[in-house]
Structure P
Amino acid sequence: MKKIKYSRIFILGVLIYILFRGLIFFIGLKTPVLTLKNHDYTMKIKVKAIVIRDEYLIKSDTSGTLFVLADENEKVQKLQRVATIHSKYIDESINKQVYNLKEEIKNIQKDKNSLQSGILSVKKEQLKILEEKIKNNTTNYYSNISGVISYKYDNNEDKYNSDSLSNLTKEDIEKSTNNYISTKNNNTKIKPGDVIARVINDNQIYIAFVSEDNKLFNQGDNVKIENKKVLINGEIYTKYKKNDYFITVVKITQQNIGIYDTRQEEFDIIYRQMEAIRIPKESIVKNHNKKGVYVINEENDRPEFVELKGISFEDNDYIYVDFRSNKNSGVDTVKLHDRIILKPNFINKRIAKTN
């Protein structure tokens, strides 16, 4: 009887062992693994932004026929002549200015006051300019700064500039629209107050957007701005705290950017580009206070804990490891083409893999 009993126990033990090995085999077969690959990664966010520029309008102060001397988006120099107005008649206001200046000059000369010699010189120069204008019947217009010429404007040139950056609000950005007006065409009639052109300082162009994440951007960070598949270089210029949000301002650091005639636009802000191994956070565990993953040993198919080093960046879902830098520096960590357990648990990180 004892022999039979021992035989049954032996058989039961064998069956349990076979069942256990089968379970281990099944778990090993079904445990998902991930082969680490190298990719170029681009981290970016899409934002609605307002475009801020230092710019000013050149306006006519006379009537006549307009002749522009610079092409759209042409770079002009400071004091470069950009337009001319030919008048068929002289405004009565100019004749009145001439009369008044002559009377002022007469009175100063009568007083014979040496202290007013400087004023007399200025008055004479003003009179000379006006008389020359009457003589030539032509008014020239010059650019006050070096910049880019545009023949569109939106009447917000004074409201939005580099001096007003700290005053921007979420409402400014969300409610801004593109409402650009074309200036007078070449060789058409123009009157006083009409806009001739807009001159843009292409060294002072910014875009500003609302950001609720205070950690994503830091002052001085280099970024790329993608607009209609065109990449523009930029730098985080500053951030302003506004109630429960931040206004992030990016300064454009290159010229010929092609956004001279837009006030509001959607941009992709590329804040990081890198070549790295991407590891899902669900694969990462802590072992003796070290963050790492279980890598399958290719010789015995058993998982081995490997600490993660050389982490370049992490987001909500992944950690990015600079494997090239690690390799060049001889850092012992995960390598290209390593197989890691995708979702390690108490069982699968202790058994040999079969897949």
Structure Q
Amino acid sequence: MNKTVNAIRNNIIGILVCLIIAIPSWFLGKKFPIIGGAVIAILAGMIITMFWNNKGIASSGIKFTSKYILQLAVILLGFGLDLNVILETGKQSLPIIICTISTSLIVAWLMHKVMKIPGNISTLIGVGSSICGGSAIAATAPVIDADDDEVAQAISVIFFFNVLAALLFPIFGKLIGFDTTSGEAFGIFAGTAVNDTSSVTATASTWDSMWGLGSQTLDKAVTVKLTRTLAIIPITLVLAIIKAHKAKSASKSDNGFSFKRSFPFFIVYFIIASLITTVALNFGVSGDVFTPLKELSKFCIIMAMAAIGLNSNIVKLIKSGGKPILLGACCWTVITLVSLIMQQLLGIW
């Protein structure tokens, strides 16, 4: 406990800078959900750092926020997962989710090999596209030791295709003949083919408004999206084990290897948090108890994204953005196609 208090005290200036950026970003994200607070914070950080090169005593606190506040956000994210409800209501969409996630990760890996896209960028865009956008990137980045420029690049790519999906998918859904008397088919499509939760919500709500469906599409899409979120657990665990194995292999001897240092244990705490939520809800505890923790998780992600923006070079990101955008486009396209094909095979659409 004393160690944590001392760490915060030593980094307080940088933490406060990130907090000052995060607060207006949080409110603006509520006002413009299709963009989201995390994207606003990272953009604000990038702009500020263009005029504030020498951060002096704030530097250590900014780095502390981008690493440890981000890990705290992931742990708190676990309190938003009721595993029983998600698995029970997501059974119908589970085959589609497994296929879309698998396809996206395979495409990301192939493009990493063929186009020489950096491994961390490929991983972040692959999991961000296939699982749950910014939350998946936030959970994965500390596991694979991605630097702030890589996280900023991945978040930017995911944001771009989120906006495209929210704008185009309702029109696309009408053109290809989705049922307009029920929100089920388009809800599953939005829940499996759109990256981030905010854009899933925007896309599904638009379909409901277009055809007077109340909240049918939105309810279905959010349930499917929550089921997708569960994939964070096995994927981050696998990545953590791979990272620990590589660290051990890189050591000259076993004496130079520490599993405790190499394995990101915050992922274990994230899983424990989701289990606590599941057990508590099964015993009749109200879900409202966990709402403040879920909101705190979102705010911590925004704070961490502000720090990542402050540590990012926007000119470098623009210059190196071609391949990551192409990777994002390929992942987005194959996820969309696989979702549609699987719905046809399962007789949903």
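Throughout, read-outs are computed from the coordinates displayed, never taken from laboratory work. Fair warning: this is a prediction, and the values are worked out from it, not measured in the lab. Cβ atoms are built from the backbone, for glycine too; each structure is taken alone.
With distance in nm of label points 7 Å out along Cα→Cβ at positions 144 and 296 computed per structure, which member of P, Q shows the largest figure?
Checked P, Q; max of distance in nm of label points 7 Å out along Cα→Cβ at positions 144 and 296 sits with P.
Where does the value 3.5 come from, among P, Q, when distance in nm of label points 7 Å out along Cα→Cβ at positions 128 and 184 is the thing being computed?
Value 3.5 for distance in nm of label points 7 Å out along Cα→Cβ at positions 128 and 184 corresponds to Q out of P, Q.
One of P, Q was used to calculate relative contact order in percent (Cα under 8 Å, 6 or more apart), giving 34; which? Don't skip to the answer; put the middle values down first.
On the way: P: 25; Q: 34.
That value comes from structure Q.
Here helix-only ellipticity at 222 nm (-39500 (n - 2.57) for each DSSP H run of 4 or more, over all residues; to 500) has been calculated and equals -7500, so which of P, Q was it run on?
Values: P: -7500; Q: -24500.
It was calculated from structure P.
Can you tell which of P, Q yields 71 when percent of Cα pairs over 25 Å apart is derived from it?
This value belongs to structure P.
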